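Asks: Take a look at the structures listed below.
Laboratory data are not the source of any read-out in this text; all were calculated from the coordinates shown. As the structure is a prediction and not an experimental result, all values here were calculated from the model. Cβ atoms are built from the backbone, for glycine too; each structure is taken alone.
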Structure 1
Amino acid sequence: MKTRVLHLTAELWPYARTGGLGQAVAGLADYQAGSGTESHVVLPLYREARSHISTLEPFSDPFTVESAGRREQVRLWHEAGDDYPKTIFLEHDPSFDRPGIYGDSSGDYPDNPRRFALFASAAIEIARRIGEGNLIMHAHDWHAALVPVFLRRVYRDEPDLQRLPSVLTVHNGGFQGVYPYEVMKDIHLPDDLWSPDYMEWYGRLNYLKGGVKYADMVTTVSPTHAFELLTDVGGFGLQHTFRALADRLVGIRNGIDIHEWNPATDPHIPARFSADDMSAKTRCKATLQDAWGLPRRADVPLFGMSARLVSQKGLDQIVASQSLRLLDAQFIFLGAGEAQFEGALRELAARFPQRVGVNTAFTDELEHALLAGADFLMMPSLYEPCGLTQMRAQLYGALPVARRVGGLADTIEDGVTGILYEAYSPEAFDLAIQRAVTMYQDRPWFTKLAQGAMRKDFSWRQPAEMYEKVYARAAAARAVPPETATGEKGTRKPRKRSTTKSGRGLNARR
């Protein structure tokens, strides 16, 4: 019998997303369905999601779930004509019919812990309706991390549910769902979970920590990031919890949709090209320069960046560097973010209009055009669990200039398909940009490198095969007595927490 997968996520492209999570889950589910896996995705029915749906049909009759000491009625829908992967929309308007996914202009919604506790409870009830046979509960990030916790603790007396395997994927360990102690009582978690061995984290409740503790297998989105999570620098304060997993932590890089991101067939770019014939990329570059108000110049490299303009993406390095001020090159930035970085880039664009362009109104179509026209892609990230843009860029012949972290280290070959550097500093960024300029000046060599990058395989084929092995291991864990598989006291010596990291800044926004 083939594996059946129930993905549980707070974001899903194209319905609702703030970053790469929604695209990664959609890509994996799509590939699994195309390979014969019965794949479902559960997504809250946000107001934003409704705007992307033409017609909804009932998936099941309305039912009630117990959440935070209350019985709440929910409904399940799917889009008319939707086959596999079938997206199941969870309707509970008091929780999800709001202007934003996690918050609004005032900040995160104060009831987020309740909202996603209800999501977890409803997900388990959905699993009942789908049926146990060969089903894997695949939770994504902290928003769904209570699913393995509820399975093993709240439903511990239900044998059918104890046979249900769970996998948790950590897409961004910097967001953990960290709340005051009172939330634990509010969502009716067992008292003994308030312990450094389980969900207590520096005097606060940590949803992600609980999910990591109780999932049968834990994955993250690149092999290098799996190692980083074990370190004091890269573990976001959960390094001891990740270390305790031993070989139950697996790094699997994300894939991308190679049909959507294919310059030979892309309808969003002015001219199509391939690794065998890149001549039309020149037209794409000229059109991009026109669109961004830059002079048409084929003799200088064009550096693009498509990202949230936030510290994690290395914007502090960029605005402090000399490259944008001094180099004979062009730089364009696509994306919105922190006001300080948007303002700094706009100031640079005003001072150097021949070299710098900024557009904070991101669209998918603009990103396609940017990658088709750019010679290089900037990704000077502080950390990058996987990253998707660097893979797309290579398929469009835009070589990434990136720090050697996370998935960037796993998907870019330094000096072959891009440029990698180590230090997190403006000076290191400038040196890497200068390397790129030198590379571009030798045009035959640069073209050969770009052609090699375009031939890379960044599809979901290999990652999906690795997930099948993870699912098999999770299923095998459910075949042993529950007290052995769930890490209860007396079965696995827990790691003690460190006392050096604050619990601030680890919640909803991505």
Structure 2
Amino acid sequence: MPNPFIYSIILSALLSACASSTPTNQPQQWTLEAISLYSSDYEDSTEIVAIQASSLRAAVSNSKTGEVDILDISNPYKLKRIARFSLHLNIGEELTSVDFHPTYDMFAVVIDTGLTRGRVQLHSASTGALIDTTTVGYEPDAIVFAKQGHIALIANEGEDFWFDPKNKQFFSAEGSVSIIHINKTGKISAHNELALADITNHEGFVILTNGHYLKREIDWNGDHIISHQQDFNHDGLINNKKVLLGSFEGHPVFGNELKGEAGILIPIKSYSPALLEPEYIAISPDAKRAYVTLQEENAVAVVDLTSEKIIRYFNLGSATHTMDSHADGWIQFDQSQTSTREPDGIATIVNGRYFVTADEGDADFATKEPEDNIFSGGRSVSVFDAYSGNFVGDTGNQLDEIAYQHGVYPELRSNKKGIEPEMVVSFEMAGKDYVVVDLERAGAIVLIDMSEPTQPKAIALGKIPGDEEKSPEGIAHFTIDNQHYILTANEMNGTVACFKISTKKSVVNP
């Protein structure tokens, strides 16, 4: 009869061997899979995409043609255009943004009319017929409906400058935020335009002593053409030199003849209303607050939607992390740099407890290699407390790293603004908060786990199909049968890409 002690040892060894051969389940890994690509049949200018979840339709803007495409997205593997509506814009007008009403058969667009006030238009999503219109602020750049559908907010950027040759002065319209109310018939019942304050002396807003500029296209000579080279001093030569052109708010404005009217630098010496340029808007889930990015000023304005007043301005500070800051043919994320965030897109997470920004950057500094290693654009996604404006966390250089790992890091942009995070969309998936950000210069999107707001984690990247330049601009999220999908409007190749967020388990044998 076998020794019981020896038998137990043998049995334990066999059980241990069986356990060793059993795969160990690791945490789920998410992937971003490009599953379809819609072509507008235009070469470019497909900018903004917005979704109506209840009907599984998307509205897509084309800024160059002034048209809106309506897509059937019920089969994400084959996006189908069901209508194309021309807005019949006048010469010099531009379609800048579109949003789908959450429940009505209606989409809204905003039209930039140049140096006059812009307008918002409401159209039938089935026939394209104009339902209602109203004038808003100067150069409206974005429109966003609250999820309840009773209001929409418009970011009036007011970014254009013009020149008075008689007095040699530059001017710019003031940016603003418009709120329109939608009644039960789908028409505009009220409109309120909110002016922006001079925030030069607000806490946290500091004018950089080394120089900070906005690069703007300005018709300096009044010929209605933006030149890329200009003989500013009328000496018959075009040289690489600065020429004094005039002044803005009492400060000198210079131009470089080799950059012409396409690269006139406006000095930022204050944060006056003429320099505050609203870019994009996030509305809290309860529609009690809205958060408006002021990209060039590295700030967010907070709107109380009950009183319809701007109640706070948050300065977003700077981000310090390693990056590749030299376009020298080598990709090395080993240079510690500090950048002003200068956010473009914005969204809220954790039921409005935080807001999240895509830190693209848009300003220019005094020198090509700024003193103190101050750069434009954080090249990151950042999280802030929605009530105090306090910084919570950011992705550091994770977006650079994941772009490099997938072979899409734009080395030639290293000394400029790198990957340029553009827009961001938030959602809940599997009980956690996530955001997806599009990387304009990398032609890709990145999924970020926001379950720990102090430590957002970039966990998956999806490449937009095609070999040509894509430049994703607009982004939207939707679900079908608990499956999550992302749409991107790709400005430089006239397409809309659809990605499926999938999960797979990593199985490892020890």
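Asks: Consider the structures 1, 2: one of them gives -10000 for helix-only ellipticity at 222 nm (-39500 (n - 2.57) for each DSSP H run of 4 or more, over all residues; to 500) as calculated from the coordinates. Say which.
Replies: The value was obtained from structure 1.
Asks: Taking Kirkwood radius over Cα pairs in Å, for residues 48-335 alone as the quantity of interest, name the structure among 1, 2 where it is greatest.
Replies: 1
Asks: Then there's this: For which of the structures 1, 2 does the calculation of mean count of other Cβ atoms within 10 Å over residues 328-335 return 22.8?
Replies: Structure of origin is 1.
Asks: Continuing with the same structure: Among the shown structures 1, 2, from which was the value 0.25 of FRET efficiency 1/(1 + (r/R0)^6) of positions 64 and 400 (r between Cβ atoms, R0 = 41 Å, to 0.05) calculated?
Replies: Values: 1: 0.25; 2: 0.85.
Source structure for this number: 1.
Asks: Match the computed value 41, 24, 22 of semi-axes √(5λ) of the Cα gyration tensor in Å to one of the structures 1, 2, and report its label.
Replies: It was calculated from structure 1.
Asks: OK, next. Work out Kirkwood radius over Cα pairs in Å, for residues 272-375 alone for each of structures 1, 2, then name the structure with the largest result.
Replies: Between 1, 2, the highest calculated value is found for 2.
Asks: Comparing distance in nm of label points 7 Å out along Cα→Cβ at positions 104 and 136 across 1, 2, which is largest?
Replies: By distance in nm of label points 7 Å out along Cα→Cβ at positions 104 and 136, the leading structure of 1, 2 is 1.
Asks: Figure out for me which of the structures 1, 2 the number 23.2 belongs to, where mean count of other Cβ atoms within 10 Å over residues 40-47 was derived from the coordinates.
Replies: Label of the originating structure: 1.
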